[in-house]
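So, here's a batch of structures to check.
Laboratory data are not the source of any read-out in this text; all were calculated from the coordinates shown. Keep in mind the model is a prediction, meaning the values are calculated, not measured. Cβ atoms are built from the backbone, for glycine too; each structure is taken alone.
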Structure P
Amino acid sequence: MSVIRVKRFRIKSYKKSIKPLLIIKDVTKSYGSQPVLDKINMQVMPASIVGLLGPNGSGKSTIFNLLMGIIKVDSGKIIYNNKEIQNEPVTLRSKLGISVMMQERSLFDLSCEDNLYSIAEISVKGQQKQKEIVERLIREFGIDSLRKQKARNLSGGQRAKLCLARTLINEPRLVLLDEATSGLDPLTVQEVSRLILRLQSFHHVSLLITSHIVGDVMKVCDKLYVLGDHKVIEEGSPQKVLRSAVAREMYFGDYEG
């Protein structure tokens, strides 16, 4: 496998008239007396890649669970495509165009293609449309040779590719990737990075990516948010965030990219 290099840093700007696809506004969440998120504010613009960084336990997965509706906010708003969704059920959020790949990369004990068809059958109307989407994703993600292979026999990189393909079944506008590169070798991380860029460029989806490993997402993101002490301690372009004294002291250390 050849090494796929991504750009060192990406710069993307938007006209002031373009509204964010996702707004997290003053969101607070605690478990009992233990605060997890304290008035978090974030935005994801259309067709952008946003990185959510922070150490383990900083609240990254909690934000994803709130976005998916698995847990409820204590206070604050989640606005997706101009609609408040903080009180909407999980099923509706999927129908609205939000998809997720969790860190566990859980798959059904089926073949690769049947993992895709199983989601297509409940998300897409019409057998012909289901077949078209599944076959396109199999080709696009380069898993044709694996289509009959059981998911339990896949390598970590192959599982990641299949899970990424599966997030696109319902043709989402927003894809949440929780620790998308966790446990992968450096070459596979490069390949997953290329696929992430493809999701944005060719499918025009927005992506919110969590990671506790700085280098894995830094070079594919248009914007970064860094969590610490239950809050956003820094936000902005990768260049700006890397120059932040607060972010360096609390999270990045001597990272140079």
Structure Q
Amino acid sequence: MNRRPFALYTAMLVGYAFLYIPIFSVIVYSFNASRVSTVWGGFSLRWYAELASNQQLLDAVQRSFLIAAITATAAVALGTASGLALSRFGRFPGRGLLSLMNSAPMVMPDVMIGLSSLLLFVTLQQAFDWPDRGMTTITLAHITLTACYVTVVVRSRMTSMDESLEEAAMDLGAKPWRVFFVITLPLIAPALLAGWLLAFTLSLDDLVIASFTSGPGSSTLPMVVYSKVKLGVTPEINALATIIVVAVAVGVSLAGIAMHRRRAD
């Protein structure tokens, strides 16, 4: 009986080490003075200074975060509407089609979504002279991908929610829109936040779909990093990755502290 926890802890330690040692090595080598990422040449902050003057990377970071924020916000709006319809409106004409449309992007390969989005945008460009391939087309394609994930999160929360609260509010004379904003929306707010963060992460991390739908001067951060990796990873990429890892770690830590304090109260 005493050996099982030891074996379990050992397997857990090996698994976490396998996942996090590469990330830790990226952080360490971001302070490397050598231009070769895998050869230690002494401690230096040189590559952080180089990163601050690399306008291509900075523009890609700004563009990616802007696209991800717009995508997440639009995906939450569409996903909330879809989740509400699928969980509250019973059987209505087109329910099966809506459910299929929400499920398809999650199981369809990114290559297929990217190719189909490209063909759609090319057709629209030829017919209506809109949209030009760039941030707009990347954002639209990302919304198509991420809205279904938000729908799943919101729908699961709506399904498990007690409908008696909404029914009681309507029995007291509240209008449906007021019930939604005063009762339903606060109750599903954690699901909306989770869906927003999920959509933001999926958009920020996407490479395949963005490669199909981007245009000149609209490369996202994953596209720029991938193009540099083919020529060899530079310490500037390590510095950028370190900043992102630290920012994510701080955000997760603050969220954990806030949740712990809420449970304590």
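Calculated for structures P, Q, mean count of other Cβ atoms within 10 Å over residues 27-34 is largest in Q.
Sorting P, Q by distance in nm of label points 7 Å out along Cα→Cβ at positions 75 and 139 from high to low puts P first, with the largest value.
Distance in nm of label points 7 Å out along Cα→Cβ at positions 59 and 83 computed as 2.7: which structure among P, Q? Only one of P, Q returns 2.7 for distance in nm of label points 7 Å out along Cα→Cβ at positions 59 and 83, namely P. Quick check: 20.2 is what I get for mean count of other Cβ atoms within 10 Å over residues 43-50, calculated from one of P, Q. Which structure matches? Derived from the structure labelled P.
Match the computed value -9500 of helix-only ellipticity at 222 nm (-39500 (n - 2.57) for each DSSP H run of 4 or more, over all residues; to 500) to one of the structures P, Q, and report its label.
It was calculated from structure P.
For the structures shown (P, Q), FRET efficiency 1/(1 + (r/R0)^6) of positions 107 and 179 (r between Cβ atoms, R0 = 41 Å, to 0.05) is largest in P. Computing Cα Rg over 2.2 N^0.38 Å gives 1.25 for which of P, Q? That value comes from structure Q. Once mean count of other Cβ atoms within 10 Å over residues 123-130 is calculated for all of P, Q, which comes out largest? Largest calculated value belongs to P.
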